[in-house]
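Dropping the structures in below, format is structure tokens.
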Structure I
Amino acid sequence: MGKSITQSLEDGANANNKLSSNKIAQGLREALEIGTKKVVGQLGVQNGFNLDPKIHIPLPKTLARVDSALSAIGMNGLTDDLELRINRAAEIATPKAKALFITAIKQMTIKDARQILSGPQDAATQYLRRTMGAGLEKEMQPLVQQALASAGAFKAYDSVIGRYDQIPFMPDIKADINNYVIEKAMDGIFYYVGQEETAIRTNPAKRTTELLKAVFSSQ
């Protein structure tokens with residue numbers, strides 16, 4: 001006879017109680033590290049952001065009026081080019097951000113590890129962003145700035161605004177594309193790290209190390 005759902009839950013709870021909080025924290029970090037490495041490989045390539053509808057980076061909302069105005073005069077190719085280039089910048093920056101994320105995961109102090117383990121399926125990812133996100137955003141500033149320059153996004157932005165400014169009677173509009181791309185790139189990375197954490201929690205085949213097996217079989 002197979003175990004009832006209740007019995008399986010009780011067995012998981014008993015296994016959880018046998019693990020130390022430190023061991024659970026190590027398992028949570030390892031899940032995040034493995035997930036981050038996979039996600040960086042997935043997103044840090046051409047069209048990793050651009051052709052993924054879940055994380056594609058649209059033009060900033062502050063440029064909606066600009067896009068509309070240029071479209072009205074048949075110049076929407078300029079804003080289309082800018083949108084492509086900000087996605088390219090995210091794709092360029094993501095591999096360079098890998099070391100920052102791994103360091104943040106290793107340095108993260110995990111409180112209430114048992115609670116995180118028994119929480120939502122992306123609880124560790126949420127905790128990482130909540131506790132380390134601000135520091136990561138600051139460290140990503142120069143990486144994204146370099147990536148935007150490399151992708152030609154700053155030049156594309158200047159072309160968009162320059163052409164828009166030639167249209168009479170339009171209000172002055174500016175956008176901080178550096179901070180915008182940082183925010184959206186992190187949204188995309190954390191989204192997929194959360195998906196990887198969920199997979200490790202729900203699919204035993206994804207638990208590829210003894211530590212992951214020990215920790216996540218105890219949920």
Structure II
Amino acid sequence: IQAVQAGFVAVVPDQFGFGRRRDFDFEKTIPGSSDSSQHPSMYLTHLGRTMAGLRLFDALRMLDLMEKMEEIQSDHIGVVGISCGGFIASLVAGVDPRIKAACISGFLNEFRRSILAMHQSVDHFVAGLGKQIEMLDLAGLIAPRPLLMESGTRDTEFPIGASRRIVENLQELYGLLGAPERFTADIFSGDHEFSGRQTWEFFQKWLASEGDEAAP
């Protein structure tokens with residue numbers, strides 16, 4: 001709703017395991033279960049796949065569809081996500097250059113300080129990923145395209161100390177790439193939540209067509 005109010009066309013998919021793509025029948029068999037991703041994630045693991053991979057595939061196919069929609073400027077597409085949505089936003093922005101700007105909220109941190117340090121939904125995990133990269137590397141794939149990172153100072157799932165280190169590292173990376181102005185960090189007083197204080201101005205700035213005041 002905020003995106004539409006700011007003048008953008010918003011495409012809001014139901015990620016697998018959420019909304020209409022939840023397995024409600026299975027959840028009824030587990031009293032007190034609140035993790036809608038648990039069963040589909042384990043099912044995918046049994047088949048040698050991952051929830052993150054399926055959601056990334058969905059996002060890439062969504063981009064294919066968006067390119068064909070008349071109301072969307074296909075060369076001015078951004079992505080925003082929070083928590084596990086921030087994970088998927090990091091992946092799709094990192095691997096697909098059709099994403100021209102990204103806002104990652106409540107996610108960029110360190111594996112050992114966040115998802116490995118406490119109970120987390122299984123959809124945050126990809127077998128072998130921790131041997132190859134850190135969260136910083138995911139964000140680095142987006143550079144030098146514009147990136148806005150949001151982190152709440154009271155976020156207990158992705159602690160602010162590690163998030164601040166990511167900010168410092170990304171500032172250094174964007175500086176080395178000659179694009180320091182393309183990285184912005186919003187460290188706000190809040191919990192594990194979406195801020196939005198700078199989000200829509202950020203996208204207005206980086207997605208606006210040449211000569212336009214706003215990016216529809």
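Of structures I, II, which gives 19 when relative contact order in percent (Cα under 8 Å, 6 or more apart) is computed from the coordinates? Going through each structure in turn, the value belongs to II. Work out which structure the value 56, 41, 31 belongs to, where Cα extents along the principal axes in Å was derived from one of I, II. Source structure: II.
Looking at distance in nm of label points 7 Å out along Cα→Cβ at positions 50 and 202, point out which structure of I, II has the largest value. The partial results should precede the final answer.
Working: I: 3.1; II: 2.3.
Going through I, II one by one, distance in nm of label points 7 Å out along Cα→Cβ at positions 50 and 202 is largest in I.
Supply the structure label, taken from I, II, corresponding to helix-only ellipticity at 222 nm (-39500 (n - 2.57) for each DSSP H run of 4 or more, over all residues; to 500) with the calculated value -10500.
Computing helix-only ellipticity at 222 nm (-39500 (n - 2.57) for each DSSP H run of 4 or more, over all residues; to 500) on every structure in I, II gives -10500 only for II.
Here distance in nm of label points 7 Å out along Cα→Cβ at positions 170 and 186 is compared for structures I, II. The highest value is that of I. Supply the structure label, taken from I, II, corresponding to semi-axes √(5λ) of the Cα gyration tensor in Å, for residues 42-97 alone with the calculated value 25, 10, 9. Among I, II, the structure yielding 25, 10, 9 for semi-axes √(5λ) of the Cα gyration tensor in Å, for residues 42-97 alone is I.
Structures I, II were shown, and mean count of other Cβ atoms within 10 Å over residues 106-113 at 21.4 was computed from II.
Each value in this text was obtained by applying a stated rule to the coordinates, not by laboratory testing. Predicted model only: the values in this text are computed from it and were never measured. Cβ atoms are built from the backbone, for glycine too; each structure is taken alone.
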